[in-house]
Every structure is written in structure tokens, then in C-alpha cells.
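What follows draws every value from the coordinates through simple rules; no lab data is involved. Everything numeric in this text was worked out from a predicted model, so none of it was measured. Cβ atoms are built from the backbone, for glycine too; each structure is taken alone.
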Structure I
Amino acid sequence: MTVHDFQASLEQSHERADAPWWRNVYEQAFPTLQTMTCVRDDGWAQRGGIDRLLVLADGTTLTVDEKVRSTDYNDILLEYWSNYEQRHRGWVAKDLTCDFIAYAFVPSQRCYLLPFQLLRRAWRDHHREWTDRYERVEAKNRTYTTVSVAVPIPVVMDAIRDAMVVSWTEGVAA
């Protein structure tokens, strides 16, 4: 079994952050993109899931957490324990301040821009079903284990779409 090294993963993440295709992704997604800034230093932004700040022509600032997979898969790997032994929740299960998760597959040159709050609602509504039904992926590190579930992309996208609709009952106190 492979043991992951956090420092090596961090260095690889920094290399991926400099990839020129990120600009292409963000310009296609946000045609009025003016600037993009990589957030690397540890601090409140990084701990809040912010890898990149995007500023649009009208002054709108968007924050993005970038996830990169170097192999094409038909799933989104949703990390729900960043440290299973210490019960530290993973990125899909904790409060982050990012607007989007940019989930990129390098070989196919595909990136899914997942609205984070809607993804969180989808996770809240479906996590039991997903963890029962889909493959559990454990990444062993030196002193802890990261746990994720590999949810098929169409399932994630349908759940996000469903999370965009909110229903209520007349007369319920707010």
C-alpha cells in the first residue's frame, strides 16, 4: 500500500497551480475575468479552501478551491475525512469559504466548476446513500488516513441541480 507524503503532495499542488491551462479554464467559465491570483501561503484563506481569487470586470471576486486528478475517472472523489483517526472532516463535509470547487482532470482537459454551497447541500442530503453505495477510497498517510467516496459525475451533478430547488410549506414560521 502506498503511503502519501503531505509535503510531496503540497509541492505537487503548487506545481499544478502554476499550470497555464487554469487561465484558459477561468476565462472560458468567466468571460469578463480580469485577474486571477494564486493563494499559496498558509492562513485563513488556505484553511477556508481558497486556492485562487478571481476578479471579474464588474469587481465581483470569486474564490476557488482547486482539485486536480492526473488520471481520468468517471467520478468526483469527495473527501469526507481529512484525518479519520482524529475525526477531522474533509473538504466536502466542513465549512469552507470558497465559492467553487474547480475539479480538473488533466488527461481529458476537463474541469467541473462545482458551486460549493450547493455541493454541500447535496452532500448533506445524500452522503449516507453515497457512502453506502459507492467506492470508499482511503489514502494512507504517515500518521493518519484520508477517506473519500468516489461518486459518479452524473450523480453529483444531478444532486447539485436538485439542491438548487427549495420548497416550503405555507404558514411555517421562519
Structure II
Amino acid sequence: MTPSRRNRGQSIVEFALVLPVLFFLLFGVMEGGLLMFSVGTARVAAGEAARQESESGNASNADALTLQVIRNTALATTTLSTVNRIDIYHLIENGSGSLSVDNSKYNRYNLDGTSIGAVAWPPSSRDVINGQSDFIGVTIYYTYHWKSGLVLGQPPLVLSQSFYVRLEPQTY
């Protein structure tokens, strides 16, 4: 039994109505996956940067090594996101065990290693004595570029990822 012309026309119309919804869902899932990949790589980059700072202690090239670690992560090597700046700063331990940012010891860098403003907390001045070590924070500010942004007209997302760690003593 062959389908009539009317049935074929109805199938084409139904397909034409469902296809845009199907593409929208497909692109939404893909875009969500790419966004989650960027967020995950930023989390890994911030964690690896903080780990590098902890290991470097008060070595004079500690911040340069940290920036190199970030440059080698997927966050900086893919085109999904653009790293805007990296902040490395001192954290003050409050009596309650929480940490707060010490705004007087705050370094800002571009991804290429150039400092933004003065370096207010040089690595050589960091305290890495057993029992009295400083706490350090690393925050990466980055922009996620929507792959479907031209279609949906969405502006890029500006995001950040932070990680806090204690500087480890070089000797015990």
C-alpha cells in the first residue's frame, strides 16, 4: 500500500515543525557540555596553580612558574575561553579558622606573565616557616565564548575560579 500524497505532505510538515526544536536541544546539550568543560578546566588550572605556589614557597620565580602551569592547561590552550587575568594574593587566617583576603598583598598578572600594576607581594617575602606558613589564593578570571552565541545573540560569560592553599615549608 503506497502512502497518499496528503500523508507525505503531512509528514514533511510535521518534520519541519520538529526539526528546529530538535536542533535547539542538540545545540543546547553541546553548548552545555563545552561550558562545563571550560569550568572544569578552570578548576583544574586554579588547583594546579595553587599547588605550584605551595611547592614553590618563597622561590623568586614562584609566580612565573605558576603562570606557566596555567598556560599549559586546557583552559589556556583551547579557544573555548580566554584568560583575562590571574590574581595571586595573601590570605589572612582569622581566629575562627576562616580565611580572608589581604588586599595589601595582591599580585595581578596577564596570562603571558606581565604584571598588572605593582607586585605588592613578591614571592621572596612569603613566610614558609614550619608552623607559621602563609596561606595563598589563586583566582583565574576568564571569559567563555558561546559557540552558538551568534545564533542566540548571547554575550560571552565572564567567570572566575579560586583556589586557596597553605604555603609549604621548604625544610622542617
*Could you tell me which structure in I, II was used to calculate mean count of other Cβ atoms within 10 Å over residues 70-77 as 17.6?*
II
_Of the structures labelled I, II, one was used to calculate helix-only ellipticity at 222 nm (-39500 (n - 2.57) for each DSSP H run of 4 or more, over all residues; to 500), giving -13500. Name it._
II
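If FRET efficiency 1/(1 + (r/R0)^6) of positions 30 and 102 (r between Cβ atoms, R0 = 25 Å, to 0.05) is calculated from each of I, II, which structure is the one that comes out at 1.00? Kindly include the intermediate steps, with their values, before the conclusion.
Numbers: I: 1.00; II: 0.05.
This value belongs to structure I.
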*asked:* One of I, II was used to compute relative contact order in percent (Cα under 8 Å, 6 or more apart), and the result was 20. Which label is that?
replied: I
*Assuming 18.8 is Kirkwood radius over Cα pairs in Å as calculated from a single structure, say which of I, II it is.*
II
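Who wins on distance in nm of label points 7 Å out along Cα→Cβ at positions 22 and 158 among I, II, i.e. which is largest? Intermediate values should be presented prior to the final figure.
Values: I: 3.4; II: 4.0.
Top value of distance in nm of label points 7 Å out along Cα→Cβ at positions 22 and 158, among I, II, belongs to structure II.
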*Tell me which of I, II gives 2.8 when you compute distance in nm of label points 7 Å out along Cα→Cβ at positions 78 and 126.*
II
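With Rg and Dmax of the Cα atoms in Å, for residues 38-141 alone coming out at 14.5, 45, pick the structure among I, II it was computed from.
Values: I: 14.5, 45; II: 13.6, 43.
Derived from I, not from the others.
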*Identify which of structures I, II gives the largest calculated value of distance in nm of label points 7 Å out along Cα→Cβ at positions 54 and 118.*
II
*distance in nm of label points 7 Å out along Cα→Cβ at positions 46 and 94 - highest-scoring structure of I, II*: II
